[in-house]
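What follows are several structures.
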Structure 1
């Protein structure tokens with residue numbers, strides 16, 4: 001039981017981090033970046049608010065499986081772990097692909 005509670009806390013903290021990034025991205029005035037240490041020039045983006053909302057939505061949607069995995073772990077630890085592995089390993093390339101799709105959509 002303790003293991004499930006620790007897992008729940010960790011997954012909820014991770015979900016909260018990604019949700020916070022999403023909220024931060026959606027509220028920014030300047031274009032949100034994806035890569036650490038990089039920036040996106042405002043001149044590159046034709047609709048900054050829409051671009052930032054799309055980025056924010058992407059991060060918030062990425063957070064959902066972390067919340068679900070924490071709860072799912074109580075019912076089945078194997079399913080909870082499998083969901084996390086799917087979100088982290090195949091999920092990160094999907095996240096990158098989605099960011100490039102967003103950037104292409106709003107690029108000048």
Structure 2
């Protein structure tokens with residue numbers, strides 16, 4: 001339902017020369033619950049706050065549409081993603097949808113304010 005791209009802060013450059021440094025999307029699962037999809041930050045920009053800004057943008061967009069919860073899936077082989085999500089207020093939940101029954105999937109969720 002929504003997809004956002006984060007760009008570098010090169011205001012002095014022409015818009016065509018800006019570089020995408022991160023992105024993230026949302027899809028509605030139903031009943032005010034959404035799923036964070038395709039969140040990504042360029043490796044050289046990790047640890048700079050880009051991921052946090054993208055996630056806050058997704059959460060704000062969802063809350064403005066009266067969504068009450070966001071969920072996401074990551075894998076047990078992605079400990080940095082798990083740490084980022086838990087620091088951002090997400091907690092482990094039961095695997096949902098296509099991730100149910102997948103041992104290596106970690107699903108996390110957060111109620112929106």
Kindly point out which one of 1, 2 the value 21 was derived from, the read-out being relative contact order in percent (Cα under 8 Å, 6 or more apart).
2
Of structures 1, 2, which gives 43, 23, 15 when Cα extents along the principal axes in Å, for residues 2-57 alone is computed from the coordinates?
2
Among the shown structures 1, 2, from which was the value 3.5 of distance in nm of label points 7 Å out along Cα→Cβ at positions 18 and 82 calculated?
2
For distance in nm of label points 7 Å out along Cα→Cβ at positions 34 and 98, which structure out of 1, 2 has the highest calculated value?
2
Of structures 1, 2, which gives 7.8 when mean projected area of the Cα convex hull in nm² is computed from the coordinates?
2
Kindly point out which one of 1, 2 the value -6500 was derived from, the read-out being helix-only ellipticity at 222 nm (-39500 (n - 2.57) for each DSSP H run of 4 or more, over all residues; to 500).
2
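A short reminder: the numbers here are calculations on the coordinates, not readings from a lab. Small disclaimer: the values here were computed from a predicted structure and weren't measured. Cβ atoms are built from the backbone, for glycine too; each structure is taken alone.
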